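Readers should treat all values here as calculations from the given coordinates under stated rules, not as data from a laboratory. Here the structure is a predicted model, which is why all the values come from computation and not from measurement. Cβ atoms are built from the backbone, for glycine too; each structure is taken alone.
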Structure P
Amino acid sequence: MPVTLRLARRGAKKAPFYHVVATDSRNPRDGKFTEEVGTYDPAPTPAKVNLKLDRIEHWLKMGAQPSATVARLIKGSRKQAAPAQK
C-alpha cells in the first residue's frame, strides 16, 4: 500500500480550503483517507497553514511520499517552527 501525503479539497466553489491527508495513492483526491495531518487555507494573505509536524514525520519515516505542494508546505512550516524552538 503506497501511502502519499496530499491535499484533499473542501470548501465552496471558487473558495478552496484543503486538508492535508495521508492516504493510499490509489484513492481518489477527495476519497477516503487514513489520517488528517493538517489544513491549508490559500485565501487569506499570507495563506494559513496548520500542520501536525510530528504526525507528518511519522508518515515520512513509514515511507509516505508527499506531493509537490505538500512538500513545499512542510518545508515552509519547518522553517517557521525552527526559530520558535531556539
Structure Q
Amino acid sequence: MFSLLTPYDTQIELASFVKKARKKKGYSCEAFSVKTGVPDSTIRRFEKTGEISLRQFLMIYAEVGKLTDIQQLTRPAESPKSLDEVINNA
C-alpha cells in the first residue's frame, strides 16, 4: 500500500501530541519527568525531535493516553468473513 506518510512524520506528530497533552495537564517538563520516570532532558528532546526509546515512549504515553490503545496495534484486524458481513458493516 502506498502512503505519503513517513515514519519521521509520525514521530513528530506523536511528539506534538505528547507535548500538547502534557501542557493541557499543566505539567512542566520537570514535573512530567517525576510523574513518568523519564528524564526531563529526554522529554525535551522527544518533544523537539521525536527521538525516544520505545520503553520511555510507553512510560510517557501511560500518563497522557491509554496503553491499551497502543496494545490494540498488536492484535490482528478483524477481517470480514463474507460479503454479507461487508455489506452489513458498511
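One of P, Q was used to compute distance in nm of label points 7 Å out along Cα→Cβ at positions 2 and 42, and the result was 4.0. Which label is that? Before the final figure, lay out the partial values.
Working: P: 2.4; Q: 4.0.
This value belongs to structure Q.
For the read-out semi-axes √(5λ) of the Cα gyration tensor in Å, a value of 20, 19, 9 was computed from one structure; give its label from P, Q.
Working: P: 20, 19, 9; Q: 33, 15, 11.
Here the read-out was taken from P.
Kindly point out which one of P, Q the value -10000 was derived from, the read-out being helix-only ellipticity at 222 nm (-39500 (n - 2.57) for each DSSP H run of 4 or more, over all residues; to 500). Present the calculation step by step, with values, prior to reporting the outcome.
On the way: P: -10000; Q: -18500.
Attributed to the structure labelled P.
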